[in-house]
Structure I
Amino acid sequence: MENNNNIKLTALIIATLASFVSPFIAAAINIALPAIGSEFQTNAILLSWIPTSFLLASAMFAVPFGRLADIFGMKRIFTYGIITFTISSFLCAAAPSSMFLLAFLVLQGIGSAMIFVTSIAIVTHVFPPKERGKALGITITSVYMSLALGPVLGGIMTQVLGWRSLFLLMIPVGLIVLILTFWKLKEEWALCKGEKFDLPGSMIYSISLFLIIYGFSLLPEITGAISTILGIIGIIGFIILELKTQSPVFEIKLFKNATFAFSNLAALISYSATFAVVFLLSLYLQYIKGLSPGNAGLILIAQPVVMAVLAPIAGRLSDRYNPRLIASLGMAFTTVGLLLFVFLNANTSYEFIIAGLVILGAGFGLFSSPNTNAIMGSVEKRFYGVASESVGTMRLIGQTLSMGTVLIIFALYIGNVQIMPSEYPALLLSVQIAFIVFTVLCFVGIFASLAKSGAVKQ
């Protein structure tokens, strides 16, 4: 029993630390975007690609690495992910141009995919069903704490030390996780050892997802429409192929399970509607309201702090009560928070902005842990790797689509120009339109969350 408790504690500490690094960079880099754009003289579209490249790479490789983890071992893939993330952090810090930064962020995104799809699966493996929601709540709290520190610490570091210091900070954290993994985490999990890896399916999935998001950035040009349509056709082909493949890279048949299917759909909608909030408000606060990176970060901290407080509480509640009801309540709060930001203007008070962020934080804090618990608890133990992969995939695709939506709006209303004072009215209009789209999307998500089956398989 004591040894089992040690394994659980070790796995939880490692997963919690690993869950910190990727969201921190995602949050901190949004605050640093004006500084990066100023140094590299970057236009609005390319500036949007800086966080998008990281997310897109993570989304493209989450599914293949989730399957590889099932075959070759979750700890092994997790370890490779930490190594890749740490090395790429150094390269990002040394990037001599925006294009080099984009390339290194792609590498960092690949490492992030390897980390995320394995960390949740490892925690799910070592914790019994009655403790799983609490453990997942703690892990997700780490994500929210990093999102909370990202804007504040990222803003202060960008202001005092420069944006490159954000990536340098990730190096010692990565090394600590790597040492703990080699030293303490002895067990390995490879429940599909010896099975074949679906390379064609992996390639079709990754290329299709790239075509969709790249097409978003080119709209309304005809090449953008063609790229997006080809990507959608590719995803449809991927689904058909996976249903026929004996050892698919992604177990599409699991979506016949109502709880699994609708919980994943709710997660996809939630991340699609909320991820770009920090990006949009960071630009709004620094360009239109004229705040420094540090002061903008202090305002943006409101949302993730509330998330961090509520996530473990919601996780424990989901062990006792129906997770779908708690998650649906969270989605409703999120919709209200997004609706408030539709009314942003140049004179909006900081109190109004903070109130909206608090409501958003409450919504996502109530949603995420119960929804993850519903997904992981709806499948048999041998599918934990696939379920963890789906959690990571929905998160990453949702975040990527969120930024993709912003790319479309920026392309339509701002264009391929650097954001200067003359562009501020177009920027404000773009922010308002984005929040209208996200509010409608999240409202639909309430019904997806409620549609989940009431029973959760343990």
Structure II
Amino acid sequence: MLAPLPTPAPAPQAEPSLALPRSFWKDFAKRHWNREPAVFKRPFGDRAPTTGQMYEALLDAGERVRRGEYTMPLRFFIEHEEGPDGLPYYSMLMSLSNHMPRPEDGGVEGYLARLDKLLGGKRFGIVFNRLQMYQWTHWQQLSSFLSGLYEQVGVPLGNNESCIFFGNYRYTPFGIHKDNSHAFNFVVEGKKTFSVWPFETLASRPEVPKDPSLVNRPYSLFMKDKAEEDAVLSRANFIEATAGDVTYWPVSHWHRAEPTGGGLNISISVSACSAPPMFTSMAPPHEWPGHLRHTELPGKRTWQVPASVRSALRQRGQRKALLSAERESTIEWVRCLTANALDAAPPEAQEAPLAPDEWIRAHPERPIVCMPLPGKQLLVSAIGRSSTLPGSPLLRRRLERLVASLNLGKPLSVSALEQAFFSRLPSRAFSRASFRALLDDLVRWRAVQRCPAPGKKSR
């Protein structure tokens, strides 16, 4: 199960990147994908995610919790050793204000010392889902990592996301379980040992449903006592990884993290999932494609929603209410695909409105999409966000030309873009304020960024 060591690929345009060489992904697809677990020794070199980066993410999460912004992606577990029948058990905190990092902690050591007093020495574990939604640098890392996978095995159209596991807990709080996704685990700090079992090894247990589709669905097992746990563990394979390493196991495998020795352990779990995206649960039931080819994601050339997705959307009929539902689902799909099939868009940039004398450029590998919607509307989307605009033929042509110019990835003058857009355009077709608002949206979405004029160096 020990995989060959790849040569790290250089980061494009100095962005945070976890891209791996095509040769790595070709070998991975041939030997491991949907076949067997593996461990890869330090594939990212010195580009691997750091403890500081993970701590900053949890510190930001703690500040958000204290502002009342969200709690759903964040879970805090406390380990209790005095469980029944010799097994530990875990409780989950509902109020996290005091238990997440604070600025006054001064860093990881200060936070752990304060937490040790709060918990009376008990072990703990933090599980923070959808990290890419809250940290732009990690969104870039995750997108670059998965792009190589997509090229070799296709694009899983599920809840592709990353999750921080942070703590000194001994066992996975969820116990032995399986997910509905293929799993990669990046070890950031400490040592990680996983027990893994092929699906068939534990599928004969009496509580497991005799359903062939369960091999691709989530399920949890519960041990009745220590003797049963020991018997199940005797049938496991073990994967060991240390800081900088990456592990993988297929969607079919049961798994559990094992004792770590009591010190701090940090890892990032990356899910590649083919289950229907969450937004499809609000749509009438019909078939959805499980995968796309990587060439069906938005690219440099003219792009449209892939045929398999369009076919699924059209199954709803043509009545007005159903057309509205088709429009909303189309918007969700385009957002998903412009976000590189990740489960969430990255956080918006906090920047001032553009001035006419400024210059901007788009990233050539993250194209902006402009496409018509049912109901004579037009959608402009990038990196998981979108705006819906009037869809007259004249305005559509202007917007398509604007997007095509931006997608070249070259520096462009804001004032020149505006002048070209409104040349011979009737004043009632689209306001200049709306045009500037669209450009400002693209900046906030991180689809375009400010840049120096050609021939000038940035300060």
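Assorted remarks:
- When distance in nm of label points 7 Å out along Cα→Cβ at positions 135 and 391 is calculated for each of structures I, II, structure II gives the greatest result.
- Which of I, II yields 1.09 [Cα Rg over 2.2 N^0.38 Å, for residues 47-270 alone, calculated]: I
- Identity of the structure behind 4.3 (criterion: distance in nm of label points 7 Å out along Cα→Cβ at positions 87 and 295, calculated), options I, II: I
- Taking distance in nm of label points 7 Å out along Cα→Cβ at positions 103 and 151 as the measure, the highest value among I, II is held by II.
- helix-only ellipticity at 222 nm (-39500 (n - 2.57) for each DSSP H run of 4 or more, over all residues; to 500) derived as -28500 - corresponding label from I, II: I
- Comparison of I, II - label where volume of the Cα convex hull per residue in Å³ is highest: II
- Among I, II, which structure scores highest (criterion: relative contact order in percent (Cα under 8 Å, 6 or more apart)): I
Quick note: the coordinates plus some simple rules give every number you see, no bench work behind them. These numbers come from a predicted model, not from an experiment. Cβ atoms are built from the backbone, for glycine too; each structure is taken alone.
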